[in-house]
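> Take a look at the structures listed below.
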Structure I
Amino acid sequence: MRRVIAGVGLGVLALLLIFGVRGCLNSRANSALESYATDSAALLQESKDGGVQLFDLLQSAGGSDQVVNITTALNAYSVEAGSLVERAGDLDVPDEVADAQADLLEVLELRRDGLRVVRDSLPQALGDQDRRQGTDRLDDAMQIFLASDTLDSVRFRPQLRAALEAEKLREPRLPTEGFLPDVEWLDAAFIADRVNGLKSGEAGTDGEAAPGLHGNGIASVSLGDTALTPGASASVQLTEDLAFDVQVQNQGENTENDVKVTVTVGQGDDANVQEDPIDTIAAGEMLGVTIPLTEQPPTGQSVPITVEVEPVPGEEKTDNNIQEFSVIFTR
C-alpha cells in the first residue's frame with residue numbers, strides 16, 4: 001500500500017512539475033510576445049512623430065534664407081528613420097509574429113527611403129535649376145509614404161493583433177494615423193504649391209501675395225522662325241518639329257513661381273491646348289518657354305491662336321497676359 005501511495009505521489013509530483021514547467025514556458029512566451037508588441041508599437045510611434053516633423057517643415061513659412069536649415073533638418077530626419085530600421089532589425093521576435101516582423105521592417109524601410117527621396121529632391125525643387133524634376137520626385141516620395149501606411153494597416157497590424165488575441169493578450173497603443181497626414185499630399189498641384197510657398201517664404205500666409213508689385217507679361221511669341229504679331233495674320237509652313245517660343249517677362253517687384261503659360265491652337269471643342277510652367281522667374285527677368293505644336297492644324301485657312309500667361313497672386317494689371325494671333329498653315 002505504501003508503495004502504491006508513493007507511486008501516486010510521484011506521479012502527481014511529476015504532473016505538477018510538467019504543468020509548472022509548461023506554465024513557466026507559456027508565461028515566458030507571452031512575456032516575449034508582449035515585449036515585442038510594445039517595442040514595435042514604440043518604433044511606429046517614433047516613426048509617426050518623425051512624419052509630423054517632416055510635414056510641419058513642408059508647411060512652414062520657408063524663404064530663401066531657410067533652405068540651409070531645411071536641408072539640415074531633412075538630413076536629421078533621414079538619419080533617424082534609418083536608425084529606426086536598425087532598431088527594428090534588432091528586436092527579439094517570437095515565432096508567432098515572424099511574418100509581422102517582416103512587414104514592420106518593410107514599413108520602416110519604405111519611410112526611410114521616402115525621407116531620403118525628400119532629402120535629396122527638396123533642395124533641388126527649391127533651387128533655380130531643374131525645379132520641376134525635384135518636385136516630381138517629391139510626388140514619388142508621397143506615394144512611398146502611402147505604401148508604408150497601407151502595409152502597416154493591412155498586413156502588420158492584423159498579424160500582430162491576431163497573435164495577441166490568440167494568447168488573450170492586450171494590444172499596445174499604436175499610432176491612430178498614418179505617416180502621410182492627408183491625401184492632399186498625393187496631389188501634384190498641392191505639392192507644387194507647398195514647394196513654391198517654401199521657396200518664396202509665402203507658405204502659411206493663406207495664399208496672400210507678398211508686398212509689392214506683382215505681374216508678368218508676354219514679351220514676344222514666335223512659331224518656328226516666324227515672329228507673330230498680335231491681331232495680325234502670318235503664314236507658317238508646317239514642319240516636323242514646329243514649336244512656339246513664348247518670351248515672358250516678370251514686370252513686378254517679386255520673384256514669381258510656377259507661372260503657367262498656355263497656347264491654344266484653334267477654338268471650341270477641336271482646339272489643341274498645350275501648357276508649360278515657368279518654375280521661377282525673378283523680378284525683371286525674361287524667360288522663354290518652348291511649347292511644341294503636337295497636333296497638325298488645318299492648312300490653307302486662318303487658324304486662331306491664343307497665348308496666355310496665367311496671372312499670379314497679387315497681379316492687378318492683366319491686359320498684357322493674353323495675346324491673340326491668326327496663322328495660315330501651309331505645306
Structure II
Amino acid sequence: MGPAGPAGPAGADGTDGTDGVDGNVTCLVCHSSEAKADIDYQYAQSGHAIGEVTMAEGEWSSSCARCHTQEGFINYANGETAVAIGAPVRFECTMCHNIHDTFTATDYAFRLADPIAFIFDATEVADLGNSNVCGNCHQSRRAEPNITNPGTTFNITSVHYGPHHGAQANILYGAGMAEIAGTFSYEAVGSSPHMNANARCTGCHMYEYAEGEGGHTFSPSIASCNSCHTTADFDYHGVQTETEELLLELRDSLVNRGVLEYVVADDAYEPIVGVHDMAYVQAFFNWIGIEEDRSLGVHNPVYVKALLENSIAVCGPAVK
C-alpha cells in the first residue's frame with residue numbers, strides 16, 4: 001500500500017448537541033440541605049419517629065413486624081415471607097419510599113401503590129390513591145366477631161381482643177366494623193366524604209407543613225380542613241363532641257353489661273375475658289375500634305354515628 005495522499009479540506013462544523021440534564025437534579029430533590037433539613041425536622045415530631053410502636057426491646061413477631069419494623073414492612077412490600085424481627089432499626093425514609101433503586105424521579109415514590117386488600121376480608125378492596133401505603137398498616141387485623149365465630153355468644157380470650165390499635169382505613173372506607181342492625185342504616189352511608197383525593201390520609205396528614213401540622217409530622221392539618229370547610233378546629237359541626245359523648249355512653253353501657261372494665265394498673269378500659277352475648281361483643285368491637293381510630297368521627301362521621309347509635313341501642317342505656 002502506498003503512502004497516504006494529502007488531507008482534504010476541513011468539513012463544516014456539526015450542529016451543537018442539546019445539553020444533558022444535570023445529574024444532580026434528582027438527588028437534590030431530597031438531598032439539598034434545606035429540603036432534607038425540613039423533612040428531618042418535621043419527621044422528628046411524628047409518632048412514626050418517636051412513638052412506642054416504632055421500637056421494642058426484644059423481638060417483634062412475624063405478624064407484628066410487618067408494620068412495626070422497617071425491615072418487616074420492606075419484606076412485606078417486596079412480597080417476601082414474613083419473619084420475626086429482633087432489634088429493629090428506627091423508621092426511616094426507605095420504609096415508605098423506594099430510594100436509590102433507579103436514581104430517577106420515581107425513586108422516592110411510595111413502596112406500595114396498589115389498592116388495599118383488607119386483612120379482615122381480602123375480597124374487600126379499597127383504593128386510597130397515594131394513601132394506600134398508609135392503609136396497609138392502619139387497618140383492622142381481624143373481622144368482627146360474628147364473622148370469625150358466628151353464633152349467639154362469643155368467647156373473649158384476651159384483654160387485647162379487638163380490631164387492633166389503628167383501624168383508620170376501615171373507618172374511612174366504611175367497612176370491616178360490626179354493622180349491628182338498627183335504626184341507623186349502613187347501606188346509605190358507604191365511604192366517607194373524606195375519601196376524595198384531597199382529604200384521604202396524605203391529603204390531611206401530609207398537607208403543606210405549618211406550625212407543627214402536616215408534612216412529615218403526619219399530624220392532621222386544620223389548614224387542609226379549611227381548603228373545603230371553614231372551621232377553627234377539627235370539631236366541625238360538633239362531630240367530635242357528639243362522637244365523644246356516644247363513645248362514653250357506649251363504654252359505660254359495656255361496663256354495666258360486664259364486657260368491659262377499668263384496669264387501674266394499665267390505666268385503661270379492657271375487655272373482660274370470658275363468654276359474652278354476641279351483640280355485646282360486637283358493640284365492644286365497635287367501641288374499641290372507633291376509640292382507637294382517634295379521629296372522634298372525623299374520618300367518617302355518618303358511618304361512625306351509625307355504628308355507635310346501633311351499638312348503644314343493642315346494649316341498652318348505661319346505668320349512672
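We did not get these values from a lab; they are worked out from the coordinates using the rules stated. In this text, all values refer to a predicted model and were calculated from it rather than measured experimentally. Cβ atoms are built from the backbone, for glycine too; each structure is taken alone.
> Figure out for me which of the structures I, II the number -9500 belongs to, where helix-only ellipticity at 222 nm (-39500 (n - 2.57) for each DSSP H run of 4 or more, over all residues; to 500) was derived from the coordinates.
Among I, II, the structure yielding -9500 for helix-only ellipticity at 222 nm (-39500 (n - 2.57) for each DSSP H run of 4 or more, over all residues; to 500) is II.
> Any idea which of I, II comes out highest on volume of the Cα convex hull per residue in Å³, for residues 124-171 alone?
Of structures I, II, the maximum of volume of the Cα convex hull per residue in Å³, for residues 124-171 alone occurs in II.
> Of structures I, II, which gives 14.6 when mean count of other Cβ atoms within 10 Å over residues 268-275 is computed from the coordinates?
II
> For which of the structures I, II does the calculation of percent of Cα pairs over 38 Å apart return 43? Kindly include the intermediate steps, with their values, before the conclusion.
Values: I: 43; II: 25.
Value 43 for percent of Cα pairs over 38 Å apart corresponds to I out of I, II.
> Rank structures I, II by distance in nm of label points 7 Å out along Cα→Cβ at positions 228 and 260 and report only the one at the top, that is, the highest. Please report the intermediate quantities before stating the final value.
Numbers: I: 1.8; II: 2.8.
Looking at the calculated values, the largest one is II.
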